[in-house]
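Multiple structures follow.
Just so it is clear, none of the values below were taken in a lab; they were calculated from the coordinates. Bear in mind the structure is a predicted one, so any value in this text is a computation, not a measurement. Cβ atoms are built from the backbone, for glycine too; each structure is taken alone.
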Structure 1
Amino acid sequence: MLNTLTKLNLLDVVALKENLSKHHLKMGQVGTIVEELAPDVYEVEFSDNDGQTYAMLPLKSEQLIKLYFAPET
């Protein structure tokens, strides 16, 4: 379970912690949370460099790691 410092929120950038072969996604691929579907279940959108979505699927929080681009203040 995530603690409060790593709670996932709408529009957070996340990376996969595991391969999802069925969906052609590899560990480390980066996506954005676009909806909270249930407690600890999120719709994550994966897009290419041109902004075209190539995958969108529900994922559990334990399958994701939140990415940070600046130090927390």
Structure 2
Amino acid sequence: MSVPTGGLAIAWLLAQGDDVIPIPGSRSVEHLDELVAGVSLKLTAGDLAHIEKVLPVGWCHGDRYTSDQWKGPERFC
């Protein structure tokens, strides 16, 4: 089964428990369709373990923006 990355992210979030609610954002209907594809994807314990192995907690860290991109009120939040 081929699932877009956004759809897999939504499926992973939904598998984290009933207290996690994905809030997707999209600029196009095509991207929204990719995200919606994840709602019907049910990840197994094996799927979740594989994702954790490939992308362990903490694999991605750091600032979202460079110093030059931090302009405006967000910098002070």
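Thinking of 1, 2, which structure, once Rg/Rh (Cα atoms, Kirkwood Rh) is computed, gives back 1.05? Walk me through the intermediate numbers first.
Details: 1: 0.95; 2: 1.05.
Going through each structure in turn, the value belongs to 2.
Kindly point out which one of 1, 2 the value -11000 was derived from, the read-out being helix-only ellipticity at 222 nm (-39500 (n - 2.57) for each DSSP H run of 4 or more, over all residues; to 500).
Computing helix-only ellipticity at 222 nm (-39500 (n - 2.57) for each DSSP H run of 4 or more, over all residues; to 500) on every structure in 1, 2 gives -11000 only for 2.
From which structure (1, 2) was mean count of other Cβ atoms within 10 Å over residues 22-29 calculated, if the value obtained is 9.8?
The read-out was computed on structure 2.
With distance in nm of label points 7 Å out along Cα→Cβ at positions 14 and 46 derived from the coordinates and found to be 1.3, which of 1, 2 does the value describe?
It traces back to 1.
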